[in-house]
1. Check the numbers for distance in nm of label points 7 Å out along Cα→Cβ at positions 33 and 49 across 1, 2, 3 and tell me which is largest.
2. Which structure, out of 1, 2, 3, was helix-only ellipticity at 222 nm (-39500 (n - 2.57) for each DSSP H run of 4 or more, over all residues; to 500) derived from, given a value of -10000?
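FYI, it's all coordinate maths here, none of it is from the lab. Please read these numbers as outputs of a predicted model, since none were measured by experiment. Cβ atoms are built from the backbone, for glycine too; each structure is taken alone.
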Structure 1
């Protein structure tokens, strides 16, 4: 299998885990991410998580408030080096966050590192999204979202 096909396989695994998370179960994320202390994520609601513990907590929190979610990677471009690879594209997202429906097209960059014989995610970065930020801000302050 070519290295590019290996990255496609790792990407498919990540997006399956992301779809699971957007439907309340973030368990599959554990199989996707590296445990390197320098891994990072920058979600559409802002902020940066560093290290697996922070990243896992962010996915757990997302799983608690999301339902009926789908995300599809479009316009995928892959570049592969010896032990690092990245992909870029557009995530088409459709999800219920609390009681609010959100649809968005977000630019994304994902970085993978070869660890033994598998490619693992080491960085996930998505455009900020104001509607998502507003919903989460209301939830954090105890405000009500529309329904």
Structure 2
């Protein structure tokens, strides 16, 4: 699966588990809208348009008292990194789904991941994160999530 597809799987899994999803778009008039692999799974979540790099600085961004965040997106070394760092500064536990983040170059992707991890973010994968959130097998949610990652 591509990184875009895995980001879509992460969004679907969040919905199955009843977790809130926050989506942002960096200057969509110039850079385009959310990729279809993710957009088709937002299920009514309206992406917040932003020109700041950190999603946490976007107008309307609200984690509703959450203490943890699971982050994915594009430009690991810019928007994803600055978002993760801002969330860490707010005292959140930040997980970054490394297989659902990208950059235009692999070098920049790895640089962004390294910076986030060095600052305290926890690198994970989509599958790892979803099964950690589930905690156990045997539920209807488990069956649905399992179907996503197969």
Structure 3
């Protein structure tokens, strides 16, 4: 199942500080509720895990996060998340595009979810992702 979501955020940080924050995976991954870096694999890539709650169900996703595009002049960054459900066959993959501007910016998330999470239905998946990203946008100004 594929879902696309758009969010905006505001911050008191300069646009350059925001750019530095979203390209620093050691800082940005833990800003996602339940997320943590487990290993740095390169200058623009990490192994990570996230524990997601979907209603009464909880699942752990293991995978990678990498910066696949960064344009400092345009203040645009694209992160790619590829993850697999621990102990299951489901996947949760996403391209997350940050378009930064003075005082904040926008985040466009294009996610693809399969397995146990997808069986909850598109509305439930979109709702969980929306809440996760909304929480993340509130933390973004602090990282």
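1. Details: 1: 0.4; 2: 1.2; 3: 2.0.
Looking at the calculated values, the largest one is 3.
2. Values: 1: -10000; 2: -12000; 3: -6500.
Working through the options, I get structure 1.
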